[in-house]
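*Asks:* Below, each structure is written out as C-alpha cells.
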Structure P
Amino acid sequence: MYARDNVAEATSWQQQPVADTVIEAATVALRMLADATRLRLMTQLTGGEQDVTALTGGVGAARPAVSQHLAKLRLAGLVTVRRNGRRALYAINGPHVHRLVVEAIQMAEHQAAPGRPPHHQPSPR
C-alpha cells in the first residue's frame, strides 16, 4: 500500500487558493484565541451569553482585564455584545466560532489527558 493510494478527494475550498484576506482574518482569530484568558472567556461563552461579572468570576481575572480582553475579542469579530438595560451581555459570534473553540479544547484534551478525554466519556443520565 502506497501513500498515493490513500489520497482523499479535495473539497472545493482546498482546490482553490485561499484569498489573502481570508488567511489574514483566520490568523487574527487564532491569535486572539492563543491567549489563555481569552480562551477561558470563550470557553465560558460556549454555554451561552454572559455578562462581565459572571465572566470575571469564571476566569479569575480582574474586571478591567476581562473588559479589555472582551473588547479585543469583539473587535476581532469573535464575540458579540447586546445591551440589556445597564448590563452588557457577551456571546460567541456564530456557530463557526463556537465550533472552533470547542474543537480547540477537545483537541487539547486529547493531548493533555491520558486515556479517554472527558468529551469521550459517556454522559451522566
Structure Q
Amino acid sequence: MTKVAIVLFAHGARDPAWALPAQRVAEAVRRLRPEAMVSLAFLELMAPGLAEAVDAAAAAGAQVMRIVPLFLAQGGHLKRDVPALIEAARARHPGCRIELLEAVGEDAGVVRAMAAYAAGA
C-alpha cells in the first residue's frame, strides 16, 4: 500500500494562537484519513517550515505527499515562492511524488461553506 502524507501548509504568524485553526483542521483530517500521515507546515514565522515537514514525511516512508495550501487564493506566495520550495523538495526526495494542490479557498465546497457562514451572520 502506498504511504500518503498530507501536509497542510499555512502562512504563519508571530502570534502562536494564529495556528490554532490550522491545528484543528489537521486534527479533523487525521480523523477523516487515519491511514495518512498528516502534518502542518508554515511558510514563515512558525515551525516547522515546508522543507522540514516534507523531509520528516519522507523519512517516515511517505511515497506520495500532497501539499494542501490553507490559503484563500492562489496569491503571490503560491504563484512564486511555493513552487520553488516544491521543486527543491522534489530534488531532495526524487523517490516521492510531491503534489501541490490549489489553495483551499479556491475549492467550491469551501466557498459555499464561507458563504453559508457569512449568510448566517
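*Asks:* Using mean count of other Cβ atoms within 10 Å over residues 46-53 for the comparison, can you identify which of P, Q gives the largest number?
*Replies:* If we compare mean count of other Cβ atoms within 10 Å over residues 46-53 over P, Q, the biggest value is for Q.
*Asks:* Supply the structure label, taken from P, Q, corresponding to Rg and Dmax of the Cα atoms in Å with the calculated value 18.1, 64.
*Replies:* Corresponding structure: P.
*Asks:* A further question follows. On relative contact order in percent (Cα under 8 Å, 6 or more apart), which of the structures labelled P, Q is highest?
*Replies:* The maximum falls on structure Q.
*Asks:* Supply the structure label, taken from P, Q, corresponding to helix-only ellipticity at 222 nm (-39500 (n - 2.57) for each DSSP H run of 4 or more, over all residues; to 500) with the calculated value -11500.
*Replies:* The correct label is Q.
*Asks:* Here's another thing I want to ask about it. Work out the source of 1.6 here, i.e. which of P, Q gives that when distance in nm of label points 7 Å out along Cα→Cβ at positions 30 and 110 is computed.
*Replies:* P
Every read-out reported here was derived from the displayed coordinates using simple, explicitly stated rules and does not represent laboratory data. Not measured: the values here are computed from a predicted model. Cβ atoms are built from the backbone, for glycine too; each structure is taken alone.
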